[in-house]
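Where a number appears in this text, it was derived from the coordinates with a stated rule and is not lab data. All figures in this text were calculated on a predicted structure; none of them were measured in a lab. Cβ atoms are built from the backbone, for glycine too; each structure is taken alone.
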Structure 1
Amino acid sequence: MHILVDVASDRLKTEIIEYLERAGHTIERGSAIICRHFDLALVGTPEAAEKLRRARPFDAIIVVTKIGDVAARVQALEVGADDAFDASYPMAQVAVRVNVAGRRAAMMPRPSEVIEIDGCTIDLSASTAMREDTVALTTREVEIIRYLARHAGQVVSRGELLQNVWRVAAGNETRAVDVAMVGLRAKLERDAGNPAIILSVRGAGYRWG
């Protein structure tokens, strides 16, 4: 199994990596939000698990918390982690829980996350878009597309996107949404100046298709 290890403690990270490598797993080191290729992620906080779950809805996620932090483990499960345990767990038990979570995720049927629209093929699982050339999509761009596509035909306000993609209060004064849309249109649209995929609705927000 290809496993990403992204926990804060260097000692714990080294211990987990060495044990899982001896068990035959391939280990990826780095940020869970940046890395693309893994089957299961071990992360250090519920917040990281929540962000990753939005970006990778079908992959296994386990949160490794500080010793005795029951509240963090409960929160991790509430935001969508497959499992959560603290740093006191023996490595043999960690390996078993990793295997169980990985097998469970592998057995789950995955609905297609390929969207065909206006001549553009968007693969959310692979974080790519292709018209003439294939371009990479950032995690946030994938989340924006996923949210807009789920609400296709509806007007989605900037405030709604801020709340559900950026996870900040809708009242925040920011141009983040508009800036992100400019970059996303450059990747998806046939003509970014005359968009057919992400439409602007004056004074209201954006509409998919």
Structure 2
Amino acid sequence: MKGSGKKEKILASAKKLILEKGFVRTSVEDITNYVGIAKGSFYTYYSSKDELLGSIIKEVLELRREKLENLLKTAKTLDEGIYEYVKIRLLFMESERNLENTLVIVNLQRNIEILSDCVKDLLVELEWLNKEKFMELLRKFTDLSEDKINRYAIFVSGGVRAFRMEKFFYRDKKDFFLTKEHEVIEKVKKIDLEEELRGIAFIINNLVK
């Protein structure tokens, strides 16, 4: 197994184990045993489990930033921009990799109090990105004051996050998360995503206009 292939195998195996066992119960030894390599090989590519977790969050960050910046360049109206913003935030099943990354982040967010500072900081950066890009959208299409833009962005960014968690990742019992891919896929199949997107966009439009 060549270098880049081995690193990708370690990363993919870590995701699968985290989704099966949770990141707390997934050790470096578990990952290397799953891959079938010596424990020392892990440290050739990652200095720690935290660095591996960070690489997953950074991948999501880069993709989210790319999509939101493209939205800011292409949106012709506020209505269009809000709809596309909600779509970017809610839709996470474009690929198996994106779904896995999203589920890993959900797993981390539900255990945020025990994460290391470096992993927490990356999760905070992701939330800051969501808020900042919505602020840029409002600046582009409205004459709202900075105070109102900031207030609306906090409300919208947090509200969309809470809606996504409740709608896609909770079981029927409160505070019990879905972490298996097939469970999330089955739940999403029962949801009219287009109706949800338009409903949330409508609420946000009424809020900021």
Structure 3
Amino acid sequence: MNAPRVCLVINTSPIVRIGVRSLLAPEWETEELHDGSGALELLTSVGNFDVVVVEMRSATDDGSPSGTETVRCLIGAQPALGIVALGGPLERHAVREALNAGATAYVSKRSSPGSLRSAVEAASQQEPFVDPAAGSASGATITRRQREVLQLYADGLSTGQAALRLGLSEETVRTHAKAGIGRLGARGRSHAVAMAMRGSLIE
């Protein structure tokens, strides 16, 4: 029997933490934190997590980091980590902010339990997921690596230069670019860059 996967739940609400734990059991084991301030220490003591569910909240006066800061910090420590952003309304700017920070998936506090489970499963495979209830507000979703590749193209780098910057082979960069083009429904690389910029997926 396969060992349970491990999900870290960062949320100020005990009810939400308990709810996520119950929803994911028994396939997932969960660790819980009240806020993101102790996330890196927990990563060091426990080891890598498969997925982290992060509450997208504002920074507080006591020094607790915002959800966006927590996502960036976690990605900096474990770049391949799947992160589910648990936010408020399914609005374009909220989804965009979470994904640009490095989250793999986005669900709202009003999302169905099934959507949260789907988001966690998708994030564990590094597949983008935005609650379908977001509709057109979320825009097309592409992976973090696809965004990085398109951003470098937008910055004027060649495939070879992008490969050096990302520490990847040129073929891998082309693969990510092709996948991003497909997800966006673009006609080609330049069109994909333009679409990603219009959708604020890249700058």
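Which of the displayed structures (1, 2, 3) returns the greatest value of distance in nm of label points 7 Å out along Cα→Cβ at positions 106 and 122 on calculation?
1
Distance in nm of label points 7 Å out along Cα→Cβ at positions 18 and 114 computed as 4.4: which structure among 1, 2, 3?
Source structure for this number: 1.
For which of 1, 2, 3 does helix-only ellipticity at 222 nm (-39500 (n - 2.57) for each DSSP H run of 4 or more, over all residues; to 500), calculated from the coordinates, equal -11500?
Of the options listed, only 1 reproduces it.
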